[in-house]
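J.: Structures follow.
Just so it is clear, none of the values below were taken in a lab; they were calculated from the coordinates. In this text, all values refer to a predicted model and were calculated from it rather than measured experimentally. Cβ atoms are built from the backbone, for glycine too; each structure is taken alone.
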Structure I
Amino acid sequence: MIDTSDFRNGLSIVQDNDIFTIVEFQHVKPGKGGAFVRTRLKNARTGATIEKTFRAGEKMEQARIDRKPMQYLYQQDSEYYLMNTETYDQISVSESLIGAPVKYLKDGMEVTIVECDGTVIGVEVPFFVELEVAETDPGVRGDTASGGSKPAVLETSAVIQVPFFVDVGDRVKVDTRTDTYLERAK
């Protein structure tokens, strides 16, 4: 059991029979009345964010979450198959557990599974990936980095906006959290 004085960003707690991760929190001591803690919590299963207020000193259960690296193998229908690189055990997870970053998965990519009590509750894709541009409009002489952007289809079928100078065959670095182009990869 932990209380509100143990709160820190990234801590996982059990609340209303669900697992939440603390995104941010703030201790508040009003001039009148008791102190309290305002928090923003992210549901580990659904990804939804809620705001909740706790009384100072309130006790709750800390969730035991394990993170394990795994390798993405392939997709069949809406199931994604992952392999533990140490034991070679394979598991399948649904597309909903991976969420929006599923469009960046590439064969052989290392991902992290999030487990609670032996049940997979989520899959984390790396924040930054390097992918090849499979399709985009050709660049025109005079296009610069500050001149705007155009859509590009990556090798995993994800579509992002890239600067005009990026051509088919270029490798680009992408932020999977925001779906944004960062730079050309070497």
Structure II
Amino acid sequence: MKAVQHSSERLIVGISGASGIVYGIEALKQLRELGVETHLVVSKSAILTLNHESEIKYADLCALASKHYQNSDIGAAIASGSYRTLGMLVAPCSIRSLSEIATGVTASLLSRAADVVLKERRRLVLMVRETPLHAGHLQTMLNVTQMGAIVAPPVPAFYTKPHSIADIVRQSVGRALELFGLETKIPRWGEQSL
């Protein structure tokens, strides 16, 4: 039996063009397992990254979400603050998307949806993928953090003794999803499941 969906169980998932498309794919899979309604927006650069880093096709990626939107669809439901959600996860988050969000320059649905999440004081988690970082990157991360976002780079937790890249990705995404108050099935420090 499928769980009843409520607006509080809706999450926007943005996938931008940084390397690490696997984080967005894994987020959609975990959210589906949790019964959370997902609203997906993918940047043009992310579609290119998908072709380089994954065997799945764009249509299959979109099929993992409850609903998906074109990045040019500025009139989409997720572009309005009256459309209630838990917030938004951007996984991975490119420096370009981070910069658009931090400056309020909403040139796409992805950055507009993130801007709406911030103005409505909802949770925005950005899995920023870039290294090394220069002062401009760090300043932009500070700016967006001061605006209310959480910058959560996908840093592996090796205390979990991962056996595969999939284990590392699952843990990183699970930690990001728990920032929305969702209960995931990831290994935790101090628990016997390790």
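J.: From which structure (I, II) was helix-only ellipticity at 222 nm (-39500 (n - 2.57) for each DSSP H run of 4 or more, over all residues; to 500) calculated, if the value obtained is -500?
T.: Working: I: -500; II: -12000.
Structure of origin is I.
J.: From which structure (I, II) was Rg/Rh (Cα atoms, Kirkwood Rh) calculated, if the value obtained is 1.10?
T.: Only structure I yields this read-out.
J.: Let me ask something else about it. For structures I, II, which has the highest computed value of mean count of other Cβ atoms within 10 Å over residues 71-78?
T.: Top value of mean count of other Cβ atoms within 10 Å over residues 71-78 goes to structure II.
J.: Identify which of structures I, II gives the largest calculated value of percent of Cα pairs over 21 Å apart, for residues 15-78 alone.
T.: I
J.: Hey, relative contact order in percent (Cα under 8 Å, 6 or more apart) derived from one of I, II reads 21; which structure?
T.: That value comes from structure II.
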